[in-house]
Every structure is written in structure tokens, then in C-alpha cells.
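All of the numbers you see were taken from the coordinates with simple rules; none came from a lab. Everything numeric here is computed off the predicted structure, so don't read it as measured data. Cβ atoms are built from the backbone, for glycine too; each structure is taken alone.
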Structure P
Amino acid sequence: MPLNSETGKYIIAAGLVIVLAGLIIYFFGGRLNWIGRLPGDIRVERENFNFYFPLTTLLLINLIIFLLIRIWRWIN
């Protein structure tokens, strides 16, 4: 992929998303402790074994990202 102004826009957008996520976690981290503990998240805890797979959380994040991409494409 050649480096041009379009590539720069994508890199800036990715950076802004990362900064926004960091700010949300920094300021609202205490209120977001339900993320990863949704019904449907798989958790197995044994004496010497812990397994955790946040299935519902992953589906929710996937849906949000999908909707944001669709809105982004609709705007452009």
C-alpha cells in the first residue's frame, strides 16, 4: 500500500480511536467494570485452572465496531 494522504487519514483516525478509548477507560474505568462480566461470558474456575472467554462482550464490541464502520461508510 503506497503512503499517501489517504493512508495518513487512516493512521490519524486509528490514533484518535486509541486516545478516545484511553480517555474513556481513564475517566470512567470504575463505571465500566461490567464489561467482561456479561451474561454469556464463559468463566471456568477450578483449583489450579482458570479459563475465561468473554463471548458476549466480544459480540457486543463487534456489533458496535460494525455499526461505526457502516455509519462511517454511509457518511463518506
Structure Q
Amino acid sequence: MKLDRIQINQDRMNGQPCIRNLRLTVRRVIELVALYPDRQELQREFPELENEDIRQALLYAASSLDDRVIELQPYALAA
């Protein structure tokens, strides 16, 4: 998995994973993707953010999630 645009530097943004040398964290990029469903509008607002930046931020976030199955207790409705 190639994530050459994701950088972690303890002296930048409190060590949070960032996109290239931008002050945009991966978390913020994921949030922006959710807030701007129209990718063209997102790129108008953040012209420094490239398609590959967004793709790698999504890939980084997805790889950070755990794929475990959690068994839930049955839910009983009150009578």
C-alpha cells in the first residue's frame, strides 16, 4: 500500500497524520469529503488538495479501522 502523501511529524499538527507538507490532517480531509459530496466544489474550496491526496487519506483511514466482529446482546423491549 503506497501512502507517500501521508506524513507524520511530531513537530507538525501535534503528530497527526497530514497530507504532504500541508496543514491538512487526514481526519480533516475525510471530514471534507463528507461535507463536500461534489468533488469539484471541494477542489474549488481547497485547490491545494489533489485527487491522489484524497485517495490516500481515505485509504489511510480505512486501513486504520479494525475489522473485528462485535457480538451484540439481544435488545429486549419494555412491555
Structure R
Amino acid sequence: MLCAEVSIYPQKTNNASQIITGAIQTLSQENIEYKVGSLSTHIDGNDDQVWTGIKKVFDEAKNSGEVSMVVTISNSAH
């Protein structure tokens, strides 16, 4: 079991909230647990689910231009 805290930071845009929301919504298409917080999104699942979720979020966000992503990954119980 893995868990990840993911934060997306769109660059050079006035639509950051829309980009972040769209990126997070890609997780609803996956069989993965996630919880949206005020500064980051917490993702829980097996290794493949979490890594796939992180990639989907980043791929969606980068479609809108330059983006930075901060991820903290843990395999410890939370």
C-alpha cells in the first residue's frame, strides 16, 4: 500500500484553479481512493494505482502548459 500527497502548481496562467481541478478529476476515472485538501490531494492505493494516479494528474495538468508538481510518497501507515 502506498500513499501520496500531490500538489500541482500551474505556471504562467490565470486559470490555475481550473487546471488543478481538471487534473484532480482524472483520479475519478481510476479505481483509487483520494481526498482533496486545501493545498494538496491525498492518494491511497496499491503501488500501480498510486503511480498511475500521479502520472494521470501530471499529464492532465501539463496539457495546459508549464506546471510544477510536488509529490510526497510513503509506504507507511497513516
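Data table
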| item | result |
| --- | --- |
| Relative contact order in percent (Cα under 8 Å, 6 or more apart) - structure with the largest value, from P, Q, R | R |
| Given 1.9 for distance in nm of label points 7 Å out along Cα→Cβ at positions 10 and 26, calculated: source structure among P, Q, R | Q |
| Label whose coordinates, when Rg and Dmax of the Cα atoms in Å is calculated, return 17.0, 58 (choices P, Q, R) | Q |
